[in-house]
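What follows is a set of structures for review.
What follows draws every value from the coordinates through simple rules; no lab data is involved. No experiment lies behind these values; they were computed from the predicted model shown. Cβ atoms are built from the backbone, for glycine too; each structure is taken alone.
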Structure P
């Protein structure tokens, strides 16, 4: 698996969005996104536009972030987009967490019709492996306190709560940390 390549699991493909596809997403050109990805993209994808615009700004500072940017979560059986995953930035040291030298914060959304099918867990496991294989030693999740399914998923993976924060966009969040050292392949 190469950093810029697709990340595949038994049921899923996490396809990296090249800059052209990020740009189409930021513009809200859903049909173009589908054409560029080579698969159907649901109307829910429009919600990814502001995030794509943020990621494009990050890429203006350097292309090394691209492999960590937005990936469409594609159901391999039907070749349709069912959500997205991304890292908020490349792995970086955060001085407030002395035990973690290279933390990577993961964000994900599975669209409503495909929730409660284990897709988020399968995608998260693949992204944790990607992070571990590409220099991260810890993963971070920031989850709204009322997002019970994501809180359960974090618990199932062994994330531990390390604090809370107020996100400018998402509001109150609980922050969870997971060591990737010794992560099973």
Structure Q
């Protein structure tokens, strides 16, 4: 079986998230790296983010990180924590989120705003499993254990970074069995 591709999505720094949320994101990245999975995240060009924090955490354990960004250039915040940058040529909020979601076997969300919601919906519409970190607020908190509509399963909830990544592994393996 190929290496699992786990997405981590969440608020950009302009949403003024707490240091506690940043530490949760870093720990999720660490857990992904410890398991030898690839971390995919939405790379920003102008501000830090919770998903960039996950990449920082992954690099502490020598994990492989892939940043999917908007626009044509590869210059991103956190480039020192990113092994591969994929520029989509698309605008922020204008399609990058869809490409990021399709790269993932499962997606873990932390807090988040409208960009995170776009990523959740893109994954959901493509049957990619979703996990939300409980107690982190934002868009993520709105949809934990609730469906986006009546057609599919709701977003799973996790209370700790380890629980989130362990669940991501199970769901990603199921996803790969079904869709390759």
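One of P, Q was used to compute helix-only ellipticity at 222 nm (-39500 (n - 2.57) for each DSSP H run of 4 or more, over all residues; to 500), and the result was -12000. Which label is that? It was calculated from structure Q. Looking across P, Q, the calculation of Kirkwood radius over Cα pairs in Å, for residues 116-171 alone that yields 11.3 traces back to Q. Please state which of the structures P, Q yields 118 when volume of the Cα convex hull per residue in Å³ is computed from it. Matching structure: P. From P, Q, which structure was distance in nm of label points 7 Å out along Cα→Cβ at positions 28 and 164 = 0.3 calculated on? Matching structure: Q.
Largest in relative contact order in percent (Cα under 8 Å, 6 or more apart) among the labelled structures P, Q is structure Q. Comparing mean count of other Cβ atoms within 10 Å over residues 36-43 across structures P, Q, the highest value is found for Q.
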